[in-house]
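S.K.: Alright, structures below, take your time with them.
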Structure 1
Amino acid sequence: MGKFWSRLATSLDTAGAKKRMRAFASGWPATTSDEIRFCRTPKVQYRYRERGQGQTIVFSADPPVTLEAYDALLDLYSPHFRVVVIELPAMGFSATAGDYRFGWRETNDDLKLFLEEVAGPDAILAFSCVASLAAVDIAVRYPGLVSKLVLMQAGDVAAFTRWKAGRDPKGILAKPFIGQFVMSRIAPKRMGDWFDLAVGNRDAVPQFCTCAEKSFEHGALWSLASAYQIYMDPDIRLGRPEQPILAIWGEADGSHPAENRESAKQLSENVHYVALSGIGHFPELEAPEQVLKLILDFLQVR
């Protein structure tokens, strides 16, 4: 019964789907860069950026971060890769269909369609935080789409169960309808606290906040309550990918409990784990040069 009400409550985050899709595809979200693209699948109108040629590497923007924060990364990485940065379903400006319900397989299978359409075979998935679970699942079930995994702030299912409990200790976001209502009211106010907690370099916090605030002024989504209630199911069973994994962990990330730090090693026997001191929740954005070197070195030996 609990899951029934949670699924029903997700309609608060997907209402007005067609209108939102039109607004995002024709308004401010479509104009912030010449690299902005949209890809429509059965469940999602994905917003993404693309630059460069060669081996495709796909980054997932971790909300409340949006594509506008990736200028420096694209400058650095595009000489080496064809870089694609995607906003996840019902996050940023990736508007979802009205019948999207944040399901585990529902979401990952729809992401797989985006990867088929945009990234093509043998891409490197450079996914962050909860999205790392999607990357692992897609790599296991659709191995032809994924050559290697680069995971930031990643862990196993147990790690994200701990993370979710730590970020919502009173269980407010986990409550159907109440969680969605509260998140819709507090999201713009919560950004500053979130970045203060998660970003390692204090001097970088204002830049993160300014970018996110601008996006929220234009209707950016952060459907965290629905993701908590449905997608982040503690009963998920992950397969073990055969692809090599580079797991990068920012040690200054205050949003994850200490016991999560090496949990990515549980994902596979083929994990190369690197911890970065002074770096927080967004290694690829906080230390793009350092992470690029790690990725290039990883590809040379793997």
Structure 2
Amino acid sequence: MAKTAFIFPGQGSQYSGMGKELAETFPIAQRLFDEADDALGFKLSTLCFSGSDADLKLTANTQPAILTASIAVLKVVQQETGLNADYVAGHSLGEYSALVCSGALSFADAVRTVRARGTFMQEAVPVGTGTMAAMLGVDSDELEDICREASEGDVVSPANFNSPGQIVIAGSVAAVARAIEIAKGRGFRKSMLLPVSAPFHCALMKPAADRLAEVLNAIDVCEMNVPVVANADAEPNCDRERVKPLLITQVCSPVLWEQSVNAMSALGVTSFVELGPGKVLSGLVKRINKAAVLANIEDVAGIKTAGGNA
């Protein structure tokens, strides 16, 4: 029996205008944006619908904005189509969207938590002292070795295993620069510094993980109605007791996206439906599993297509 996974995007997929058409067309989506505004105490909806790129790029804004836009799409999909998921997963921040989809987290708790998470991640490292870079064409074992050689007492390590031949590293500016040079010396000349405000998913994020733990301790996790494939171990989880530890671990650990997609494929998933802004994850899945059937739903046209195919 062919299975379906819903996948939810992370930071970098945001754009001004996301969710606007959906909210104007479907009252259930507008209610979701209203709920986010109420939960956060400011007009997140305005930020999503007409905010500046500069404001949307601020991590403390990006995270609740993408979560809200993604869950608005999910609510409309559930109302308007017959699509259901056998597994759910999300990339970094997207794991919170997946947990809302699974029933583990309430939307209001999730949107407040990721607002705090974004703030904590931004404040964990002074601006300009950490960075991230995409390393292309290097396999994971060799990249681990390059990072070890480059560290020299600083932090640098793999942060996102995105797809075959695309791994992101994170750490101090100096150590990341050394890793790029060592990789070039070994013949790996394709690398790209990423326009991020902090070095996510590495040991430098420990202060953020500690502060996030306090926020998570104050919220309830409910029984899950669909397994969530976690970033930290790339395994499906249905145990609500493991949700908070996995989310805390995720802050300082690499996002095992390639491994997560492979795990879902091995469990019989043939269709991956990306819910939320952009098509980043669809592109990654295509590189990981060329046989996968892909769909992206972020607007009214996508809902209509999905409804016709359900």
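S.K.: Just checking, which of 1, 2 has the largest value of FRET efficiency 1/(1 + (r/R0)^6) of positions 67 and 291 (r between Cβ atoms, R0 = 30 Å, to 0.05)?
M.R.: Numbers: 1: 0.95; 2: 0.50.
Max of FRET efficiency 1/(1 + (r/R0)^6) of positions 67 and 291 (r between Cβ atoms, R0 = 30 Å, to 0.05): 1.
S.K.: Something else: Which structure, out of 1, 2, was distance in nm of label points 7 Å out along Cα→Cβ at positions 3 and 267 derived from, given a value of 2.5?
M.R.: Working: 1: 2.5; 2: 0.5.
Computed on structure 1.
S.K.: Next up: Assuming 18.1 is mean count of other Cβ atoms within 10 Å over residues 27-34 as calculated from a single structure, say which of 1, 2 it is. Don't jump to the answer; show the numbers that get you there.
M.R.: Details: 1: 14.4; 2: 18.1.
Checking each candidate, the match is 2.
S.K.: Continuing with this model, one more query. When distance in nm of label points 7 Å out along Cα→Cβ at positions 187 and 219 is computed for each of 1, 2, which one produces 4.7?
M.R.: Going label by label, the one that fits is 2.
S.K.: By the measure mean count of other Cβ atoms within 10 Å over residues 11-18, tell me the structure among 1, 2 with the highest figure. Could the numbers behind the result be given before it?
M.R.: Working: 1: 16.1; 2: 19.2.
Sorting by mean count of other Cβ atoms within 10 Å over residues 11-18 in descending order puts 2 first.
S.K.: Match the computed value -15500 of helix-only ellipticity at 222 nm (-39500 (n - 2.57) for each DSSP H run of 4 or more, over all residues; to 500) to one of the structures 1, 2, and report its label. Spell out each step's value before the answer.
M.R.: Working: 1: -11000; 2: -15500.
It was calculated from structure 2.
S.K.: Something else about it: Which structure, out of 1, 2, was distance in nm of label points 7 Å out along Cα→Cβ at positions 35 and 51 calculated from, if the result is 0.3? Working shown, then result.
M.R.: On the way: 1: 0.3; 2: 1.9.
Going through each structure in turn, the value belongs to 1.
S.K.: So, one more: Out of 1, 2, which has the highest value for relative contact order in percent (Cα under 8 Å, 6 or more apart)?
M.R.: Looking at the calculated values, the largest one is 2.
Bear in mind that the values in this text are calculations on the coordinates, not laboratory data. Everything numeric in this text was worked out from a predicted model, so none of it was measured. Cβ atoms are built from the backbone, for glycine too; each structure is taken alone.
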